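None of the figures in this text is laboratory data; all of them are computed from the coordinates on show. Predicted model only: the values in this text are computed from it and were never measured. Cβ atoms are built from the backbone, for glycine too; each structure is taken alone.
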Structure P
């Protein structure tokens with residue numbers, strides 16, 4: 001985002017991090033408006049709650065681009081466009097990758113993201129749809145770990161106690177995959193479990209190279225150029241697509257090492 005702002009000739013780029021605090025995110029947006037922001041790029045913390053901040057932006061004629069997570073609101077009213085991945089398709093691709101890695105037979109533990117946003121629900125539904133083609137793929141347990149590495153470790157430990165026959169893991173995010181890997185390693189079961197995750201971060205892609213994980217569906221983080229192009233078009237009076245889906249890579253044993261060497265993984 002910073003590189004794209006520089007390339008677009010932006011004189012001043014304000015930046016804040018709400019650290020998963022919805023109230024702080026609203027306050028941050030309002031503070032940016034008060035500081036004279038002429039456009040806003042927002043990665044919503046949750047699926048609801050930003051309407052008061054969007055209303056203040058709208059009152060001042062400030063365009064809003066939402067990225068990564070969808071949020072409640074009306075396109076062309078609360079925000080001009082949404083940029084993000086197809087989270088349902090990510091779930092489907094994860095199911096296919098897990099089936100490919102296990103030969104279509106596995107007892108699966110699903111470690112889900114935090115409830116209450118479209119990312120978790122669509123990754124859950126997409127994975128379930130993907131499994132329907134493979135009767136030998138059995139979902140033994142599904143539990144939230146709230147996108148947390150620490151919680152994911154605890155959840156994986158609990159699942160292993162309740163379902164010792166689990167031999168595959170689907171994690172909604174790499175942060176949680178890391179926690180699951182720690183739990184499996186401590187239990188002495190890491191080598192016997194096939195792991196597929198979503199996000200495509202360096203740690204898990206390196207785990208693919210090392211043989212710890214089987215595959216990782218990327219969540220494309222390269223929003224900058226498209227976000228600033230959307231704002232440029234809006235200010236020029238040109239039409240802006242209401243929804244713009246990013247193209248996500250799939251990292252597996254065939255391409256993980258080459259992708260890391262090429263600097264394609266973030």
Structure Q
């Protein structure tokens with residue numbers, strides 16, 4: 001499995017799943033444009049890819065910002081003139097709170113990053129992929145697709161469900177251009193995203209809360225998956241081995257989401 005002479009874009013590349021996937025794609029020979037809000041993370045990642053003999057283009061940008069994304073894709077077009085693989089991975093948990101307590105600004109922020117960001121990424125990628133085809137992978141979640149008991153995660157789960165619908169619509173529309181679109185739906189993955197989650201008044205919710213991220217996982221007990229394992233799945237979906245797979249969500253959670 002080689003990605004020599006292929007150009008990839010990874011959003012949310014500064015840490016976690018995005019970082020692991022950027023490194024995995026570069027190790028397979030891809031040239032990787034890495035996008036994140038944090039320039040220092042991108043500089044570190046780009047240097048690591050270069051040290052391993054790869055090529056990276058750091059793109060500091062906010063995926064929810066129209067001007068930022070236009071500028072980032074202008075640089076990709078000017079530098080490479082094409083894209084072959086796009087990992088629309090950037091996302092946040094945001095605030096988990098009862099619906100009655102959730103502020104409009106908190107709702108809007110999660111939607112802006114997770115849904116608007118996914119749209120802007122795919123929207124700008126299409127002109128760079130349409131002539132030759134390629135593969136797009138979107139990071140969704142078990143929340144909003146299989147799991148609906150994570151207390152307070154209404155905004156997050158709604159955006160993740162929306163990403164799944166967006167992926168399926170895009171797969172049908174872009175199929176004639178030989179662009180495949182799939183989604184990965186991680187469960188508990190050991191990244192830093194949970195430390196950035198705001199939780200408020202969850203004890204007031206009467207629904208049975210999921211024990212996240214320390215819930216029982218049939219395959220691994222209390223041990224979550226790793227960012228590298230999710231990266232391996234993304235690499236497979238980008239590869240020619242997945243050439244007839246499109247419009248498909250793939251859950252990567254050790255059967256965690258099947259527990260009800």
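Annotations
- Read-out mean projected area of the Cα convex hull in nm², for residues 129-168 alone, computed value 3.1, structure in P, Q: Q
- Structures P, Q, by distance in nm of label points 7 Å out along Cα→Cβ at positions 33 and 185: label with the highest value: P
- Given 36 for percent of Cα pairs over 23 Å apart, for residues 89-216 alone, calculated: source structure among P, Q: Q
- Parent structure of the calculated result -0.46, given that log10 I(q)/I(0) by the Debye sum over Cα atoms at q = 0.10 Å⁻¹ is the read-out and P, Q the choices: Q
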